1. Comparing 1, 2, where is FRET efficiency 1/(1 + (r/R0)^6) of positions 20 and 140 (r between Cβ atoms, R0 = 25 Å, to 0.05) highest?
2. Hey, distance in nm of label points 7 Å out along Cα→Cβ at positions 28 and 228 derived from one of 1, 2 reads 3.8; which structure?
3. Of the structures 1, 2, report the one carrying the highest value of Cα Rg over 2.2 N^0.38 Å.
4. One of 1, 2 was used to compute FRET efficiency 1/(1 + (r/R0)^6) of positions 220 and 300 (r between Cβ atoms, R0 = 35 Å, to 0.05), and the result was 0.25. Which label is that?
5. Which structure, out of 1, 2, was helix-only ellipticity at 222 nm (-39500 (n - 2.57) for each DSSP H run of 4 or more, over all residues; to 500) derived from, given a value of -9000?
6. Can you rank 1, 2 by distance in nm of label points 7 Å out along Cα→Cβ at positions 44 and 204 and just name the one with the largest value?
Structure 1
Amino acid sequence: MDVTIYEVAKRAGVSIATVSRALRGTGPVAARTREKVLKAVEELNFTPSRLGVSLAEGRHAANGIVFPDLAGPYYTEVLLGYEEVASELGRSVVILSTKGRTKVGDLVKDLAGRVDGMLIFGHTVPEPLVAELVRLGVRLVFVSREPLAGADTLRSENTASARALAGHLAGHGYERFAFLGAPLTSQDDVDQRWQGVREVLGGAIEAVDTRHYTVECGYDAALTLLRGEGRPEAIVCSDDEVALGALLAAEELGLDVPGDVAVTGWDDIMAARHARPALTTVRQPMRELGARAARALDELITGARDTPRHLVLTTELMIRSSCGGHPAAT
């Protein structure tokens, strides 16, 4: 593992800011102190990095955001909430989308060296790099992931709402279900939704891989599913975009929703409320997630607190006509 500026400071018996000044020549450093720093650098074979030096200087007025993708209303809403608060706090926002990018680790490290702190979405950044960033003292806030030592986390409640949704569908008498979502391989929000509905429905529901959380992928998966034998009576979708794709597939096949198949989503994006039929879904506070993340990161940057905080925001089941229920208020 690479030697950090913190280790050099410890070996030399000085602060990391002093190490930074000694190496960059940006401030007064006594000759004897500089000599101790240079000796520690040589002994540890330390190579100064932009990240380590920038952390030592604390000279930025920008926040970084690392998202897996910026397409779609969910990411847009979170970003709008974040940017609005960051602007009020006088901070600019630098965005990194990792979709289709190579050498993500290098990109994230470079971004960390140009900002005071970062919001990272879920498991977008590899865990070894997350551990390194925490060890380096980078101010971090994660959205939509489980609690992590050394960083703030924010997420919406998933499991209880998923159970409530599954219970509502079971109450209609449906017996065959499918869950449309990307591969469920990590402890992310969608996996919690899957676990919640499965706790209620058991073997009556099967998981169907959609590859991505998009209208197109939802359409493709639902089209194949609804054309097959023993098609489900209700489709529980990982998010509203997948659900909108399922509605399009049902329409193309001439199936009535909810008469032939019920469809539900998650998020409560605007299109869900205006779909025909209106989409039963779980409303989560997307813009509030972004806003709270921005304030949490500012608290860590300014030193208002130094203890990580883990928050879970409430969600709300919205019963509409796509599952045969009575329409809910929008």
Structure 2
Amino acid sequence: MRNKIRWGVIGSGGIARRRTIPEGIVAANNAELVAVWDLDAQANAAVAATFKAQPAGSLTALLKHDLDAVYIATPADCHHEQALACASAGKHVLCEKPLGLSVQDATDMVAACQGAGVRLGTAFMMRFQSQHRAALELVQQQRLGRMVFGRAQLSCWYPPMAGAWRQDPARGGGGSLMDMGGHCIDLLEMFLGRPTAVSCSVNRTVHGYASEDSAVALLTFESGAMAVVDTFFCIPDEASRNSLELYGSLGSIIAHGTIGQGDRGEMVAHLAGSDAGYNAQQARSGAAGFPINPPAANIYRGEIEEFSQAILENREPTNNAQLGVDSQRILAACYESARSGNRVQLD
């Protein structure tokens, strides 16, 4: 029996070349890279040579290799067709978010993989950031008390560029909300549970492309907690702190820079005793809190090892398809709210 999953990659340039192949598939203990394919044949050949993989000339050729799983890292409008092709070929699929362009695309992908008896996963790699996981333990241990509020921010400077698919909603499904807000919403779900309603505003504040460059969403959760997601394509990289804030009845966790593609940021917990009384002056002690600094863990290696291990153990991965379907449903509700100006209830 194999102890390593044999991987192929669809869309070997971009995030696959920069991060997921070198830091994830190649570095993972239970994975090995076999073949890669990209529409840019020259770039694909360079990736294959760098990482000692077989360059495939087409999707069909890639799927003829002896692969267990395929990582899809193409533009969002390709995900649906490519995932269905992988399922038809009997390959497990780890797909970058979003799962296609719509809720229907995502559910189609799930049905195809289930019908073929293969796993489908969603590449929400920020769930594997070690500080996020340590914060989740504190939340689950109720060290913050009853959860009250959260905030997740992810912004960057993304000026108009010819051929940039994230700037075209027909190819990316949306702009800053779909691309970066999806990660933020997924993290808040991890900490706060299932959302029940959303209110959202989007705008093209600075850039003139078709997708939104600005988005703010307010989410309400089953527990009664609320959260805000703010995500922009029109704020300079160095100006955005990429903040994560979690507040409960017994304290808070405040982080900067943990949301993103890296494996380390700043995170501090401020916890109070359960017997704290009312302070009419609302005086703050100025205490610094305590840092949350577990050993760093590469988020791309984490997602690949988890999905690979789930295949080896024939179990559902934690980075599963349902996360992607839920994400599409919430994002669709956000865009509906932005169009209508109304609060939208989630099923």
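1. Comparing 1, 2 by FRET efficiency 1/(1 + (r/R0)^6) of positions 20 and 140 (r between Cβ atoms, R0 = 25 Å, to 0.05), the maximum is at 1.
2. 2
3. Structure 1 gives the largest value of Cα Rg over 2.2 N^0.38 Å among 1, 2.
4. Only structure 1 yields this read-out.
5. It traces back to 2.
6. Going through 1, 2 one by one, distance in nm of label points 7 Å out along Cα→Cβ at positions 44 and 204 peaks for structure 1.
We did not get these values from a lab; they are worked out from the coordinates using the rules stated. Fair warning: this is a prediction, and the values are worked out from it, not measured in the lab. Cβ atoms are built from the backbone, for glycine too; each structure is taken alone.
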